[in-house]
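Asker: Below you'll find the structures, each written out as structure tokens.
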Structure P
Amino acid sequence: MRFLRKSLTGLFLLALTLGFLVYAGQTVREAVEDRLGRAPRAVEARERIFAVNVLVAEEETLSPVLQSYGEVQSRRTLEIRAAASGALLELDPAFVEGGRVEAGQLLARIDPADAQAAVDRVKSDILDAEAEGREAARALVLARDEQAAAEEQVELRNRAAARQQDLVERGVGTAAAVEEAELTASSARQAVLARRQAVAQAEARVDQAATTLARTEIALAEAERRLADTEVRAGFSGMLSAVSVVEGRLVSTNEQVAELLDPDALEVAFRVSTQQYARLLDDAGRLRDAPVTVTLDLFGTNLTAQGMLNREGASVGEGQTGRLLFARLEEAAGFKPGDFVTVEIVEPPLERIARLPASALNAGSEVLVLDQDARLTSLPVSLLRRQGDEVLVRGEGLAGRSVVAERTPLLGAGIKVRALQPGGVTPPAEPELLELTEDRRARLVAFVEANKRMPAEAKAQLLSLLEETRVPAATVQRLESRIGG
């Protein structure tokens, strides 16, 4: 009985399980048939709208600014060299690095003993030459007097000979007396010739004495010039640089002892590309007198000076490109020769141009503008200049249009957008920072510490900046351009 009861219970549970399985299958089948029998419901797609920063393009007349880098130098530079050799006996207190001197100021004196002795010897030679000249003049006077006396003797002898000839003709004289008188007259004429020769010699002696005196005067001028060469004087008012002497040192002839610079006559030399140079020419093909602004970057305390473009280099230079230009600086307070500066030149004005952020222009010289349906449209423009983070462009139909300030790969023609900051300006980007290697950082620090022309305050600020983990890329680029790396 127990076996039968357990068997019936098992069959009941099995039948109940099969019933539940059949019910579940039926429910699933009805649900599938209901799903397949429904009509498909269309899902409405929503267009994605991007938010963009835009600004209104306004056409105006602007003067582009050409930017370059150059070095300040003095228009008047004089190498001070020793014209004589010897020991330096005196040095002016201002004859030091950075000393200010006036034109003609005595800077140093070389031992003048030998030069002074030469002057004294030549002066004594002049006294001898003058005495010789006076003696020659007196001898000439005596020789002329003797010649005059000899000519008187000739005249007397000729009259005596004529008288003897007259006596012979009257029969009271003798031929021997006539002959003797004629011989005496001939001897007197011979004496006149001798005296004339003596006069000629006396005149030659006078001329020789004059030549000797002139020669000794030339020697005196040369000796005095050599004596003056023992004094080192300033050629013009300015500041001394590269002073390399001390009192008591021996200097040789033509040895450079210092450089004299005019701090008030400064100019900046900088190089531009040939294309930029062509934009600075006038209709006659000559360089225009364009205004120039020079800036010395001191990390917050910049020095600025105004100038005028005045000349260009005569040749390109071996291994160089572009054109070398020079600009005269006016009232360049704080600038020193050797400063590495930024140069900005104002170009001729351009009409009907728009100023846009550089991020608004793509490589194909196209910008994205908004139409009436707030959709983007690609508009071709002509790129005229790049001004830092901005571009100057010109295009048909650009004036008054809303231009996308920052293009991204997601934006393109036909995309619907939502304009932000209409008429606003894109905020400036954060400065790019670099992580320097230890070798690169040590190289920059060594260059800054070795720079003697940089002010101490600017040097300390720059060294503290280089100790940071991340350094501005612009600062690194500027320093490496001066190093040459």
Structure Q
Amino acid sequence: MSKKEPLIEHAQAMLVQKHQTDAAQGHLGLLDSALEDMQALQAENLQHLELMLFQAGTLVEESQVIFDADEEDALLIESSLLVQEEFVSIRAPLPGLDFIEMDGGSDWRNYLDQVASYAQRHQIEIGQDPFRDLMSTSQRIALEKRIRDEFSFKGVQCDKYDYMIAGTCGLIGGLVDVLFVGLPGQGSLTQFTDDMTDKAVEKFASWNGWKGPREGKNPTASAIGFLERKYKVNYDHRHGGDVDGLFAMSTRNHHIKSLAHSPDLVGLFFSILDQFTSTAHFVDGGRLISVDTDTFELKGSNLVAKLFCGFINWLGHLFSDVAGSSGAQQRGSGIPIPFFSLLQFINVGEFGQHKQTFAKVAVQVFEQGYDLRHGLAMAIPVLLSELLTRVTWVVKQRFYHQKDWSECIPSASNPELRRMLLVAHGTLCLVDGADAAIRSGGDMIQFMLRSNLIAWVRFGTLALKELNAWYKEGKLDVSAVDSYLDGECERLLAS
């Protein structure tokens, strides 16, 4: 039995119950009509009686007759005053109501059999959608309108001002990206995020017991060295010699080639796997390479404790690498942007003078400083465009459209705001792409170095959402229906 069959059975029973209710209401109408007729006849008889009593009293006064009668004589006199006998026509007996008889031993299946028999006796047609038959035409129209207004994906109703505002916000973000981000390690925003990263590493080290640098030592390098000693891992190979020459690797790219150094779910998975199995996993030329390491023992008396220790060890080691190594002379090689390591699996194409694949280009881009610190700098103009678009949308809704504050919440589920965000980030990407294309001179590595990957990813996610909304326009929004039903259930339970 499918999940829909019990609902259909309930609907069929409700349809029969509706017929019984309508029949009972019709029967009550007949009773009301009979009662009204009886009341009218009673009023007419009362008028006749009052007329007869008046006529009798008039005759007695004119005849000057004095009656001295007892109770029996009074009844005889009253009966003698009837001058006309009224015959009341009696209506035909009202028809009986059909019903479904149930007793204590009846169950749901027996009731359904009785329902089917009742429907057959009264020729009730039960279609494929009995729920639709339960509603009247006006109820169906009202329900369809409510579903269309409240529980369906709506189209975008942006005006020209919305597009102008969104384009302006994106242009501002694009100019900030071009003027203040630039190449890794050179833009003012990248230098700002580098300094903030150094301070974050020092703060994390102090939480773990670091007492500060020795006199004359660089505090960031001292903090990094402390964390490197405290959070050792078995997958921290630095060059090709550490992996017996299986593939080319150096200190400038070992963080991107080692999947466990990626600050995302992929990195967490491979870090836990490598720590539990005493292995290390790398990517080179589109291949996933597993290397056996020295036996690595995680602390903890049970599996949950070991998993927690593995997570803390992964996090602490990332902090030791995010600002470069302790022995780096300049900026140092940090850790990759989340999921950037996966670009090494795209081992296709021929770019540049040496016909390198896209995977090798991605590694060389990382080697030149395109790491998480630069990613944080690239996220600033993206965040700026996002916030400007949302704030201006709220202001326009409140003061131009005169809506209540409760209707001005900048949720991305709003179709107009979603479209404005798409236009804003599209404008940002257009400015960024044009700048990268002009300044790179056709060199693929320089083009990627000057491109804002964060902006393009954000624009891509918004474009997918917009395509999905365009495809679903006018269709039922199941999540909105679920939210409404959950709210109604909570309200009923609360009451």
Structure R
Amino acid sequence: MSRLIVGPFNRVEGDLEVRLDVADGRVASAEVVSPMYRGFEQMLVGRPAMDALVVVPRICGICSVSQSVAAARALAAAAGVTPPPNGVHTTNLMLGCENAADHLSHFYLFFLPDFTRPAYAGRPWFAEAEARFAALAGSQARRAIAARQRWFELLGTLGGKWPHTQSIQPGGSSRAIEAAERLRLLARVREFRAFLEHELFAAPLEEVLALRDGAALERWRDAAPRRGDFRLWLEIAADLQLQTLGPGPGRLLGYGGFLQPDGSHAFPPGLWENGSVSALELAAISEDASHAWLADSPDGALHPSRGLTLPDADKAGGYTWNKAPRLAGRVVETGALARQLLAGQPLVADVVARQGCNVATRVLARLVELASLPLLMERALAAIVPREPFHRPTRLPDEGEGCGLTEAARGALGHWVRLERGRIANWQIVAPTSWNFSPRDAAGVPGALEAALVGTPVAPGEKTPVAVQHVVRSFDPCMVCTVH
């Protein structure tokens, strides 16, 4: 048995380290370390409640809209206010813009460059992958950056700026959209759609979303080999058998994405477990700090509404700043794969039924979702009624509690707030990477990534094992959210 420390990982938001015990050329056990403490939950205590809408977006530079939405919804729940339909649709536009950009960045800038490493130089697809996806040099990577930059002009229009958008409020959106402006926004969505259809999928988005199962996907891939970056990735994934890497716990959680004015969701909330979907019990969520550099509660694992965040850097047994979220005491995974399975997306459901949750299916779900987002955003724009309200004035109570839930690109994001005497008495956040990259709990059960890394091959002499990189990046970590 040998010990290997991989990190800090590059191309990751925030600091990440993975400690591996390796035996017989494979990972025998893993510890996932979030080595940076930031303390946003403590910063918020004692502040006026509305300060959270300025402070919270600064948790993260790549998913700040998601943080804003969760915070605004927590305050809205405390105040008992519901945004008008236009406010709901505008919020969806901003979330959809950010999530689509995150999926695009993950695929082209974070995930694919690992397939241009020298370890793959002998593969038949390597030369083309290197030309397209090499970090900072690949032709498609450069095109994706340009498309992403243009895409974010939509967020600039709706939110004034990105990141740290300030237009999202408990009562809706402070930024109204006029009829002529709606057409300009639609043109921006159509421009991004054109990039996806020409470069990523080399096919209409509707054609990709019409693929019903894995057999249809394989026929579609083989009909025009290497045409479009999605097909090339499918070839790489099949050649390297990526479906054998990074198995998940088989339980996936989602809070619901693209909330509609009637309370429904385009991506429904729930718990997916081995093919069955059940209602999500929010009361069953807890955070265990047994192996975090955080003080333990006398009551053990706590629901976030009662959460405690007190640093204890010298704590025996601690190895990360991340708590261990659990649902009814069990490990779950969250992300685009959860959203697509809960929505019953037929292609993703069929591939998971045959292969399980793994590196390949996580990336497939993310790309399928990326194909669906421009269509959802087109519908949101069409649903906006100019000159109708986008925002309801909101007076926050001096005393109250609220929970705000949303789906960031990486999965389920929740904020829990308690107000006392008009100020924040407690604010707790459970981020998607907190779920996926959690440490062991009091029972010694590893988190989703820690368990997924077990069995991953490590070649002799590898200091940054490429297969380990694939497994870690398949979860698309955002560590600054994890250590909020």
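Values quoted throughout were computed directly from the atomic coordinates according to the rules given, and no laboratory measurement underlies them. Remember, it's a predicted structure, so these values are computed and weren't measured experimentally. Cβ atoms are built from the backbone, for glycine too; each structure is taken alone.
Asker: Can you tell which of P, Q, R yields 39, 12, 10 when semi-axes √(5λ) of the Cα gyration tensor in Å, for residues 23-94 alone is derived from it?
Answerer: Working: P: 99, 26, 9; Q: 39, 12, 10; R: 34, 18, 11.
For semi-axes √(5λ) of the Cα gyration tensor in Å, for residues 23-94 alone, the value 39, 12, 10 is produced by structure Q.
Asker: Follow-up question, since we're still on this one. Work out the source of -14000 here, i.e. which of P, Q, R gives that when helix-only ellipticity at 222 nm (-39500 (n - 2.57) for each DSSP H run of 4 or more, over all residues; to 500) is computed. Provide the component values of the computation, followed by the final result.
Answerer: Details: P: -14000; Q: -20000; R: -11000.
Here the read-out was taken from P.
Asker: Okay, moving on. Taking 7.2 as the value of distance in nm of label points 7 Å out along Cα→Cβ at positions 111 and 175 derived from one of the structures shown (P, Q, R), identify that structure.
Answerer: On the way: P: 8.9; Q: 7.2; R: 2.8.
Only one of P, Q, R returns 7.2 for distance in nm of label points 7 Å out along Cα→Cβ at positions 111 and 175, namely Q.
Asker: One of P, Q, R was used to calculate semi-axes √(5λ) of the Cα gyration tensor in Å, for residues 183-382 alone, giving 26, 24, 15; which?
Answerer: Values: P: 77, 27, 13; Q: 26, 24, 15; R: 36, 21, 16.
This value belongs to structure Q.
Asker: Going by Rg/Rh (Cα atoms, Kirkwood Rh), for residues 47-222 alone, which of structures P, Q, R comes out largest?
Answerer: Working: P: 1.68; Q: 1.61; R: 1.06.
Across P, Q, R, Rg/Rh (Cα atoms, Kirkwood Rh), for residues 47-222 alone peaks for P.
Asker: Suppose you compute Rg/Rh (Cα atoms, Kirkwood Rh) for every structure in P, Q, R: which one lands on 1.53?
Answerer: Values: P: 1.53; Q: 1.36; R: 0.95.
The value was obtained from structure P.
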